[in-house]
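Below you'll find the structures, each written out as structure tokens.
Since every read-out is calculated from the coordinates, none of them should be taken as a lab result. Remember, it's a predicted structure, so these values are computed and weren't measured experimentally. Cβ atoms are built from the backbone, for glycine too; each structure is taken alone.
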Structure 1
Amino acid sequence: MRNDQRTRIIGHRGAAGEAPENTLASFRLAADQGADMVELDVHLSADGKLIVCHDETLDRTSDQTGAIRDLTEDAIRNADAGNWFSSDFSGERIPLLEEVYEALPDSMEINVEVKDAAGSALDHVLLSFLREGDRLERTIVSSFDHKLLVRLKQAEPKLRIGLLYAADLVDHAGYAASLNVEVYSLHPFHELIGAKDTSDAVTSGLEVYPYTANRPEQWQRLLELGVSGIITDYPGKLRNYLIHKERNGH
């Protein structure tokens with residue numbers, strides 16, 4: 001568990017409210033706005049590259065179509081991933097995971113969300129990537145697929161894993177313990193966690209990072225719960241909100 005108890009600012013897909021999600025522009029903006037961590041999504045391309053994109057296809061967030069698993073890196077790199085958001089970002093590309101690590105300060109942590117990896121080599125490719133340099137130390141791997149997380153943790157004990165879920169659990173910390181591997185963090189949907197849930201989790205040594213809260217009233221509720229950090233599309237606005245609260249002593 002961290003010694004620093006300040007609420008952490010986690011940029012969802014970078015600063016997805018103000019830049020095209022999961023692009024270098026979005027991640028750099030989150031860093032410039034004071035995010036402590038960025039969250040992103042990975043898929044494996046047809047030629048085994050770790051591609052940063054939320055959806056399984058390019059359709060929604062680029063000018064190209066097709067499933068990432070069926071496309072090569074070169075084909076994916078030809079897509080414009082910025083213009084759909086704003087012409088200001090025209091020419092922005094879909095990045096490789098390696099490029100995101102290189103683009104961000106070494107002090108910035110990265111939350112890598114893994115989608116369903118069934119039938120793919122993603123487990124092996126991702127772990128091989130993270131074992132290089134100091135990447136394991138600055139990474140949390142999260143997923144809605146908790147069996148996948150257990151498998152990754154068993155394969156690499158140094159890996160920090162985070163449980164993503166949208167379920168209204170009776171016992172959040174108890175569920176994490178039931179997996180019989182060390183869980184680093186809980187990533188619940190922000191509306192489905194309460195004060196006792198948070199307290200029990202923090203007492204158990206878990207970080208609590210609810211997603212995706214974008215409004216001041218949501219931030220205030222989560223701060224009152226005592227969460228460890230907040231995943232948001234607006235890291236700059238959240239930072240300003242936290243600074244304002246600190247200056248005003250409440």
Structure 2
Amino acid sequence: MVDWPKIRLVDLSVPIMNNAFEPQEQVIMYWDHEAYGRMAAKNMGIDPADLPDGMGTSGETLHVSTHAATHLDAPYHYGPLSEGAPARRIDQVPLEWCFGDGVVLDFHEKPAGYEITARDVQDALRKIGYALKPRDIVCIRTGADKHHRKPDFFECFAGMSREATLWLIEQGIKVMATDAWGFDVPYKFMKRNHLAGRPHSLWPSHFLAREREYIHAEKLANLDQLPPSGFKIALFPIKVEKASGAWIRAVAFVPE
């Protein structure tokens with residue numbers, strides 16, 4: 001018998017839901033036992049009254065982006081090519097990338113629109129006394145998850161700069177994550193930077209993946225419940241054929 005260590009599971013996900021205060025439409029149609037039973041009975045050509053208790057099973061139908069709620073982007077989300085080769089779709093992302101040692105870097109005190117620099121990342125690592133190794137999964141805590149279900153969720157967070165993301169890639173990091181709506185700064189700050197003529201101002205970390213292959217997860221939650229390091233994290237995506245991303249049930253495994 002396997003002797004599993006005692007661990008605490010931490011749910012790092014936000015739900016797919018109606019009225020999520022997000023630009024992407026999220027619609028869930030709920031079918032109760034009576035309605036779903038009538039549909040099933042019709043498909044089978046039987047009387048709904050013949051179902052046990054006059055009811056069938058329940059179910060739901062979703063109309064929702066693969067980038068809604070807690071999700072993992074595939075390289076194909078960022079562009080058709082990555083490092084000169086066809087970019088991987090989400091069903092081509094190696095599962096080995098999606099499970100590993102987690103690291104939390106805390107930037108929750110940075111204001112909305114702040115661009116996290118490579119020096120910020122290096123300072124955060126020194127603060128927690130951690131040396132990165134290849135295939136660590138680096139989680140960026142902005143504190144934006146506390147605004148989930150609120151109208152300002154879309155624009156209340158700090159984002160990763162191109163140089164910070166590149167520095168992590170150069171340390172052998174393939175997967176990163178954030179508890180914010182997006183990995184780059186919010187759109188209104190991105191637009192301001194673009195109109196000011198700043199280079200690489202439009203989705204800088206996203207589009208960096210066209211040059212250097214990496215992926216990131218967005219809209220995590222509860223990073224404040226994790227230690228800075230010493231835990232495992234799982235970000236396995238739903239296998240959506242040829243998709244640019246997919247929902248994940250992000251979970252941390254924290255030793256007790």
Checklist entry - Any idea which of 1, 2 comes out highest on mean count of other Cβ atoms within 10 Å over residues 55-62? => result 1
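Taking percent of Cα pairs over 17 Å apart, for residues 79-150 alone for each of 1, 2, which is largest?
2
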Checklist outcome for this item: One of 1, 2 was used to calculate relative contact order in percent (Cα under 8 Å, 6 or more apart), yielding 20; that structure is 1
Checklist entry - For which of 1, 2 does Rg and Dmax of the Cα atoms in Å, calculated from the coordinates, equal 17.7, 53? => result 1
Checklist outcome for this item: If mean count of other Cβ atoms within 10 Å over residues 63-70 is calculated for 1, 2, the one returning 14.9 is structure 1
Item to check | Entry that produces 23.8 once mean count of other Cβ atoms within 10 Å over residues 71-78 is calculated, selected from 1, 2 | outcome: 2
Item to check | Source structure (of 1, 2) for helix-only ellipticity at 222 nm (-39500 (n - 2.57) for each DSSP H run of 4 or more, over all residues; to 500), computed value -9000 | outcome: 1
